[in-house]
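Participant: Some structures to go through are shown next.
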Structure 1
Amino acid sequence: MATTTIRLDDELKTRVAAAAERAGKTSHAFIIEAIAGTLEQAELKDRFHREADARWAKILDEGKTVPWAEMRTYLAARAEGRPSVHRPRARKLAR
């Protein structure tokens, strides 16, 4: 396991220690969890953006989409438990 040194100003160090104590953890464990949580959020955000970019590229490539008004109506009907509602069909993207 590697060692990394971080420098915290006195106020931040005091706040970390107090928060860690309230959470029943050491300052070290609290900082490690904070770093891991921030990293997880950054990775999720990155995956979200890559997925959005891939979906947009697919829309541009295929030229098909479903109008939001139709999709919203369909999803609302499904949420109300009406399984017989017809799925909207994709059509040429209006440019």
Structure 2
Amino acid sequence: MHRIFRIRSFEVAAPYTLRVSFDDGSEQTIDFRPVLRGELLGPLRDQALFNRVTIDPEVHTLVWPNGADFDPETLHDWPTCAEALAQRAEQWDTKVA
């Protein structure tokens, strides 16, 4: 079953790192650097673009001007997803090349 979470707020905690607050009262501090690869997420290595993140008012997740976004459940469960996402991201670079 896919759980539905909504992001209430976020703040920049460090370069490429956001502190994200969810509607269930939990928070995650997420360092996105390991997954900023490939055609969609790779451009977010540009710090200025990364910092243009907003919360989509309809689906309540993080979105960037280039169309990049993340499922709120993935963000909520980042500690259990981060390693697998980083491994997958390594493959995204090889597919683009």
Structure 3
Amino acid sequence: MGRMLRYVVAIPAVGDRDVGVRAVTVFAEMPRPRGSQAETGFVPPTPLIRLSSTDSVTMVGGQRLDQVWPETEDLIERTLAFAVGRFGRELG
């Protein structure tokens, strides 16, 4: 249908890898097609999910990924399923 779903899982980090903090977070959006060729400027994408403060997974220095993988997997499965459902509804 010529539309795109953009789903991103990011792990930003603060501090040194041994003592720093990382947070697994996600976002999903649907870029909007431009109207006419004469249209200029930024056309903001349509957000497909709205996250709450608990929609992330925190990792502290020295923690292994397998220690937080169940929470990470749940976050990804839950938000991706919601984003795909919303994407389908946006397509009509």
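Only the coordinates and a few stated rules stand behind these numbers; no lab work does. Values in this document were obtained by computation on a predicted structure and should not be read as measured data. Cβ atoms are built from the backbone, for glycine too; each structure is taken alone.
Participant: So if we calculate Rg/Rh (Cα atoms, Kirkwood Rh) for every structure here (1, 2, 3), which label has the highest result?
Facilitator: Checked 1, 2, 3; max of Rg/Rh (Cα atoms, Kirkwood Rh) sits with 1.
Participant: If you don't mind, another one. Where is distance in nm of label points 7 Å out along Cα→Cβ at positions 28 and 60 largest, in which of 1, 2, 3?
Facilitator: 1
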